[in-house]
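Once you scroll down, you'll see the structures, which are given as structure tokens.
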Structure P
């Protein structure tokens with residue numbers, strides 16, 4: 001398969017200071033932000049390792065919230081040859097969902113919580 005572009009979507013109240021999928025750096029995202037794309041990485045395997053640093057807003061710093069690093073093993077969704085973008089969605093409760101797409105559209109784009117309600121464990 002060709003190289004992948006990582007597209008971040010953050011559905012949480014904490015910024016993401018940085019994240020990686022199988023050690024391929026994907027950038028960062030504001031709280032409730034996203035839309036950043038990094039190119040191009042070889043993303044392969046039935047299960048992908050997603051690691052991210054939960055940052056802090058100014059208010060969270062004042063409240064004493066600490067940065068945290070989280071690592072999850074996440075199933076790699078099916079991919080077609082046309083799929084160039086791996087959409088990486090961060091949801092509350094340290095949940096991650098992945099979605100391959102040939103373009104910048106993702107079916108999880110406007111969700112506020114995990115789509116299937118299933119929890120993944122770190």
Structure Q
């Protein structure tokens with residue numbers, strides 16, 4: 001198990017950089033916990049699953065999530081709690097850490113072959 005901590009900066013970029021430094025190109029992000037100061041999530045359109053709807057938030061939020069690292073690319077699904085006991089969930093595209101921290105708990109996963117070239 002590797003623990004990557006981000007105290008300041010862009011979350012996705014920092015996790016990717018720390019994973020690369022640790023020699024992890026493929027892995028499972030089994031837990032993600034912390035708080036961010038701004039973030040962008042995307043969700044699928046209600047009428048077309050091939051289209052994403054992106055929303056940018058400029059408020060602090062507590063964060064929990066899971067994901068994967070695939071060929072060095074970080075892919076996270078997260079739930080973010082904002083003021084007023086509201087939860088925002090989706091595919092995390094961006095998150096800025098300034099005030100608190102985020103920790104990602106990552107397990108290395110060997111690359112597995114694909115017969116179709118797509119993701120399982």
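Overview of results
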| quantity | calculated |
| --- | --- |
| Top of P, Q by distance in nm of label points 7 Å out along Cα→Cβ at positions 21 and 45, largest first | Q |
| Relative contact order in percent (Cα under 8 Å, 6 or more apart) derived as 26 - corresponding label from P, Q | P |
| Rg/Rh (Cα atoms, Kirkwood Rh) from the coordinates reads 0.95; which among P, Q | P |
| Label whose coordinates, when distance in nm of label points 7 Å out along Cα→Cβ at positions 13 and 101 is calculated, return 2.1 (choices P, Q) | Q |
| Source structure (of P, Q) for mean count of other Cβ atoms within 10 Å over residues 5-12, computed value 16.5 | Q |
| Which of P, Q yields -3000 [helix-only ellipticity at 222 nm (-39500 (n - 2.57) for each DSSP H run of 4 or more, over all residues; to 500), calculated] | Q |
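Any read-out appearing in this document is the output of simple, stated calculations on the displayed coordinates, not a laboratory observation. It should be emphasised that the depicted structure is a prediction, and the values quoted were computed from it without experimental measurement. Cβ atoms are built from the backbone, for glycine too; each structure is taken alone.
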